[in-house]
Structure P
Amino acid sequence: MPQATLTISSKTYSAWSLRGWLLCRLAGLDITEQRVEQDANDRAELLLLSPSVLVPRLTHEGASVWDTLAIAEYLHELYPDAGLLPADRVARAHCRSICGEIHSGFTNLRSALPMNLKVKHERFPVFSGARPDIERIEAIWQECLAQYGGPFLFGKAPTVADAMYAPVTTRFVSYAVALSPQSTAYCQTIAGWAPMVEWRQAAMAEAEDIEDLDVEF
């Protein structure tokens with residue numbers, strides 16, 4: 001029997017749902033998925049489930065955690081040997097810093113390139129306001145890959161950082177964003193990561209009935 005419930009929304013569109021789900025996979029936590037549709041009629045229900053009006057929400061042994069970074073820290077406390085955060089103190093601080101940056105920033109990128117796993121453009125006009133966000137993300141990736149050796153951001157195994165940046169890789173692929181060879185290789189690494197393959201397959205099977213996406217960007 002699964003030990004926990006993870007409340008998520010669309011696997012096609014919800015970047016935050018993907019992050020929370022990947023974190024649970026990294027921790028090895030067996031979960032039951034509870035789907036909440038993102039339409040106006042279910043907004044009140046979602047408020048009851050998650051006071052921030054955001055998914056995901058992890059319910060586990062009396063705890064209710066609805067912020068992705070909080071979920072990451074909660075799972076790291078429960079499963080310190082799962083490798084969610086790097087073992088080295090300095091690398092761990094670095095990991096937390098770049099996770100905080102994607103968690104709270106890059107609003108222009110989010111609005112210009114919303115996550116949609118069912119589209120793949122050959123060309124797509126990216127408005128100028130999103131360019132600094134793209135450049136900063138590439139700088140983060142290239143620094144990590146050079147410092148820790150890849151193929152994931154902090155070395156050979158995925159961490160919280162990869163879960164947090166995974167939706168960004170899908171945006172770059174969906175909207176044909178021109179990237180450096182290093183960034184392109186990282187996007188390919190994430191695309192081939194087994195949990196991402198599983199998530200994408202589930203997204204492809206979703207019905208096309210999403211009415212309102214305003215609770216997820």
Structure Q
Amino acid sequence: MGEMIQVKPPDGKTCPGYLATPKAGANAPGFVCIQEWWGLNEQIKKTADRFAEAGYGALVPDLYRGKIAKAADEAQHMMTNLNFPDAAEQDIRGAVRHLKQSSKKVAVGGFCMGGALTLLAALRVPEMDAGACFYGLPPVDPAEFKKIQIPLICHFANQDDWCTPVKVTELENMLKQSKSKFEVYRYEAKHAFMNEMRPEVYEETSAKLAWDRTLSFLKKALA
């Protein structure tokens with residue numbers, strides 16, 4: 001359904017990306033979809049295809065430049081080596097700008113590492129119109145979240161030793177002090193419960209609910 005393209009970040013370098021175009025064409029609202037720590041694998045491409053089927057131009061910037069992790073320790077290593085501010089300000093911002101050439105409004109959303117980068121982008125990418133964060137928190141002082149002004153939807157799992165319920169409450173309290181119109185949802189599920197390729201954590205009921213809520217949110221936020 002999609003194709004590989006080259007995106008130009010603000011620094012003038014190039015970043016490969018996977019682009020899935022909806023039936024409505026390039027003028028449809030845009031969604032920059034950020035990978036989990038595994039890289040630009042088949043699962044995240046399928047997720048972009050689903051967003052395209054829902055009517056969004058979906059673009060996945062390849063933050064690892066072609067590398068895909070097969071095991072968690074390898075993924076951890078690749079994520080640890082990723083420069084988060086740079087990924088947000090260059091690759092993600094470049095992807096948003098790419099879609100903005102034809103889309104009036106563009107949201108950013110991502111899973112796990114991509115969820116963390118979504119919140120970071122909400123602080124650092126001025127062209128971004130909305131954010132959808134799935135179980136990720138960036139390495140910033142929680143007080144930073146008060147600066148977010150765009151609408152956000154955030155989904156977290158109650159069984160998560162990284163984005164713990166305590167940290168999620170902290171995020172929520174900071175967003176309450178911001179200008180963001182936000183929604184925070186918690187699920188009786190494990191971290192990465194949206195990833196249908198990982199049966200040990202996938203939770204169908206929660207995944208469907210989070211997906212439906214996200215589409216309702218995007219419809220309003222990108223109208």
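Nothing in this text is a laboratory measurement; each read-out follows from the coordinates by a stated rule. Worth saying up front: this structure is predicted, and the values here are computed from it rather than measured. Cβ atoms are built from the backbone, for glycine too; each structure is taken alone.
Some notes on this structure:
- Once FRET efficiency 1/(1 + (r/R0)^6) of positions 126 and 206 (r between Cβ atoms, R0 = 35 Å, to 0.05) is evaluated on every structure in P, Q, the highest one turns out to be P.
- Looking across P, Q, the calculation of Rg and Dmax of the Cα atoms in Å that yields 15.7, 43 traces back to Q.
- For the structures shown (P, Q), mean projected area of the Cα convex hull in nm², for residues 70-157 alone is largest in P.
- Among P, Q, structure where relative contact order in percent (Cα under 8 Å, 6 or more apart) as derived comes to 16: Q
- Parent structure of the calculated result -15500, given that helix-only ellipticity at 222 nm (-39500 (n - 2.57) for each DSSP H run of 4 or more, over all residues; to 500) is the read-out and P, Q the choices: P
- Calculated for structures P, Q, mean count of other Cβ atoms within 10 Å over residues 102-109 is largest in Q.
- Structure responsible for 0.95, with FRET efficiency 1/(1 + (r/R0)^6) of positions 94 and 182 (r between Cβ atoms, R0 = 30 Å, to 0.05) calculated and labels P, Q on offer: P
- With distance in nm of label points 7 Å out along Cα→Cβ at positions 86 and 118 derived as 2.5, matching label from P, Q: Q
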